[in-house]
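Next up, some structures in structure tokens.
Every number here is computed from the coordinates shown, using simple stated rules; none is lab data. Quantities reported herein were computed from a predicted structural model and do not represent experimental measurements. Cβ atoms are built from the backbone, for glycine too; each structure is taken alone.
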Structure I
Amino acid sequence: MVRLGVIGVGALGKHHARIYSGLDGVNLIGVADIRSDRASATAREYGCLGFGDYRELIGKVDAVSIAAPTVDHTSIGVECIESGLDVLVEKPIAATLEDAQVLVDAAERHARILQVGHVERFNPIVEAASVVASTPQFFEVHRLSVFSMRSLDIDVVLDLMIHDIDVILSLVRSEVAEIRASGIPVLSSKADIANVRIEFADGCVANMTASRVSTDKVRKLRFFQPHDYVSIDYAEQSGYRLSLQGGRIVNQKLEPTSREPLVVELESFVEAVRDRTAPRVDGKAGMRALEVALAVNLEIERHAARRTAARADG
């Protein structure tokens, strides 16, 4: 049995606890949260121990999920790694690239598993699309969510768009060449809606829109490649591929077995811990997604500065 703990049991961390409590080969030992009442309530619900300090999990578990605020990922993660624990840290891997590097270095130095919670990589429809992706040349992505008070410590790029950034980086075998972006705050102090164009060195272009102030929930990705058009719906776990074959258009449904992506992700983490294998989304992949997301935010800031200057001149 792999002994697991969860650090941070807010909206997302509670789902980690729920899933671990029902996974074969896993013993959910305990949960920890700075709000001890929340830790106690979650512990009662899933039949484990509850702590107000995550350090009380050390020595009792083999691995932890960290679903604490992004700014705490590195400090908590490094302490757990140095104490001999394997770590799954929710996305984004850290608040800065420097912090992310510290976390990655700690995992390598202590030979610990470090997985980053880019859950869409484990979405069955994304896995199905990955199989047919050969040389994508153009992406169109929309990710819209209803406003929530969760994750307001980060902007919409690090909150939502980073999922699509990670998926696209996993499909495009080329380096980022240029980023153009704009975004504005609406209901929070950080950008709540953003539109981004990323061009890769091989000519591939990705257009992405993310919003957390929508009345609808939309999670769709489309890409084009020679002789193919592929469209997927993350939420519905459905999709299709239009292909030119022998002078005619063939419509092939993508029909993966529908499963909760977070369950697949946590099963993969447990397998890596148990078998000492490399995680599917490791720390370096998390760093690459963060690097692009931060570059997007820098372009958003520059665009905002140009907009302000233009208004002042006008």
Structure II
Amino acid sequence: MGIMGLVMLAGPALGPTIAGLILDTLSWHWIFWVTLPFLLFSLIFGLLYLPNVNEIRKVSIDAVSVILSTIGFGGVVYGFSVSGDAGWTNATVLGSIIVGLAALILFSIRQTKMENPMLNLRAFKYPLFVLGVFMSFITFFNMLSMLVILPMYMQMSLLIAAFTTGLILLPGSLLNCVLAPSIGSLFDKYGPKAVIIPGTILVAIGYALYAQFGTETALWMVVVTHIFMMLGIGAVLASVQTNTLNSLPKQYYPDGIAITQTIQQVAGAIGIAVMVSIFSSKETSYLASTANELPHAAAAGTSLVFTISLVLAVINVVLSLFIKKPN
């Protein structure tokens, strides 16, 4: 997982800097045109050389389960996504979330009654797996929203260009990328607590510092704080996922991976929607009382978002105390 983290984190490490350069020199459309050749290469290379190392099992695709899961996850994510523009009391927002939750409940009930379920929820009977899922949800909720809000803060409050924003985020992301294999080795040598607990503490410290940022914050402070943050995230992400899967019997590995990946994607989507909504709401209320103070309004919105993230990060610190190596 540590070596995989090295590769997987290389994209997020270089992405903001390259994207900033594209945005400052070309139109935003080129963000997608530049990505296209890499996607095509991955498709062709995967078709030619990617072996199937998993055990092949004959399972039937249950149409009802597919429909319920699509409505469920789609409804919840859509409801949270449009809440920023429509407001939390909007009928479409509330209706989408309620219908989505109802579909997920029906989906879960159906899975527990099927002999070969589409998503085997029996994995949730293992406490360490449940603990890992909760920690992953909080981590992705906070992390992906942070990667959206932080560049907004730097460009709106500190008034710096997109490319400069990417350069400021680069040291922390690169360091996280390079240290990923070492973090994996520490996990193997000393166990999950020795890596995950310090990681969650570093993340909490990072959010505590982020919450203090204003319009006069020095750029070096942003760089140092982001290094703390990414070191903490690097220690938590792969380690929690490894320990979460290790807590399951081997036959549940595919189900455990499916559940954790789904939770992570949903958490990230909801996190971005909720935090951007809170940011915009605070910014709007600040501007209503103080005219022509957009940088200060953006800083106020950022501070509120990262204060909420700090609370969630502290919850993760507490949860990490219950982490242990599975038998």
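A few comments on the model shown:
- If Cα extents along the principal axes in Å is computed and equals 59, 58, 39, the structure in I, II: I
- Looking at distance in nm of label points 7 Å out along Cα→Cβ at positions 1 and 209 for structures I, II, the greatest value goes to I.
- Calculated for structures I, II, mean projected area of the Cα convex hull in nm², for residues 25-72 alone is largest in II.
- Per mean count of other Cβ atoms within 10 Å over residues 33-40, the highest-valued of structures I, II: I
- Which entry (I, II) yields the derived value 28 for relative contact order in percent (Cα under 8 Å, 6 or more apart): II
- Read-out semi-axes √(5λ) of the Cα gyration tensor in Å, for residues 169-272 alone, computed value 27, 22, 17, structure in I, II: I
- When distance in nm of label points 7 Å out along Cα→Cβ at positions 113 and 153 is calculated for each of structures I, II, structure II gives the greatest result.
- If helix-only ellipticity at 222 nm (-39500 (n - 2.57) for each DSSP H run of 4 or more, over all residues; to 500) is computed and equals -11000, the structure in I, II: I
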